[in-house]
1. For the read-out mean count of other Cβ atoms within 10 Å over residues 51-58, a value of 16.8 was computed from one structure; give its label from P, Q.
2. If relative contact order in percent (Cα under 8 Å, 6 or more apart) comes out at 25 when worked out from the coordinates, which of P, Q was used?
3. Out of P, Q, which one gives 9.9 for mean count of other Cβ atoms within 10 Å over residues 83-90 as computed from the coordinates?
4. P, Q: which one has helix-only ellipticity at 222 nm (-39500 (n - 2.57) for each DSSP H run of 4 or more, over all residues; to 500), as calculated, at -3500?
5. A value of 11.3 was derived for mean projected area of the Cα convex hull in nm²; which structure in P, Q was it taken from?
6. For which of the structures P, Q does the calculation of distance in nm of label points 7 Å out along Cα→Cβ at positions 19 and 59 return 3.2?
Structure P
Amino acid sequence: MAKSTRIVRTLPWGEEIYLEIPLHKKSANKFYARHGKTAEGREYIEFSKFGPKPNTEGENYMQKLRLYGPTQWAQLRHYVESELADSIGWDLETAQKDFETNLTEDKKETKDKVAA
């Protein structure tokens, strides 16, 4: 059975967000993850980011990536891991270990705050 996902935030225009993904610890900018259906009923997972456009007044930007199935995710993962990461010198193994360490530390900090 699928694990239910809790809504963590509702954006001003009504989009329900299931996950906030901070990409930089010191930045308020986040990617937001949600799932939904198209008007035709096709389900998707969507990652989006939005905010004010740099060096403009009153202009905003919106970036979205929608995945319509696990095959698309597998393709994206394959190309990042097998081609793109190497082409710019990313060490994905070290990055994964660092991420897991930070995730464990963040969970511990949250537990400590709740216990206090």
Structure Q
Amino acid sequence: MIVRLDHIQLAAPKDCETAARKFYGLILGLAEIEKPDSLRGRGGCWFECGSQQLHIGVEADFRPAKKAHPAFAVRDLVALRETLIAHAVQIVDDNSLPGTRRFFAEDPWGNRLEFLEAKR
């Protein structure tokens, strides 16, 4: 039986690690975690996201995910929005989910990302 979501993987192009560390590590504030020795040669990097993990994996003929996406629950959506805008990340606001504030953005390679917070 399924007991929890362990990780989600997003694809990225070859040599994505520096941009991934800047975007997911520095800008979004996720802690990087060590990949197992057996997987390091594949490229990419992994991050902690609450009790789950976000894996950025290299895909040879990479194309960004424009519909499928992770949704990140956020503690201070306004502050995150300001941080992303300060780093020239384009924000697309969306108010179609009742009881929730949310917006969409893209990572450095165009993968769709959702950020949301319950309305207080």
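1. Numbers: P: 8.4; Q: 16.8.
Computed on structure Q.
2. Numbers: P: 11; Q: 25.
Only one of P, Q returns 25 for relative contact order in percent (Cα under 8 Å, 6 or more apart), namely Q.
3. Only one of P, Q returns 9.9 for mean count of other Cβ atoms within 10 Å over residues 83-90, namely P.
4. Working: P: -10000; Q: -3500.
Corresponding structure: Q.
5. Values: P: 11.3; Q: 8.8.
Working through the options, I get structure P.
6. On the way: P: 3.2; Q: 1.4.
It was calculated from structure P.
Read the figures in this text as sums done on the coordinates, not as results from a lab. What you see is a predicted model; the values in this text were computed from it and never measured. Cβ atoms are built from the backbone, for glycine too; each structure is taken alone.
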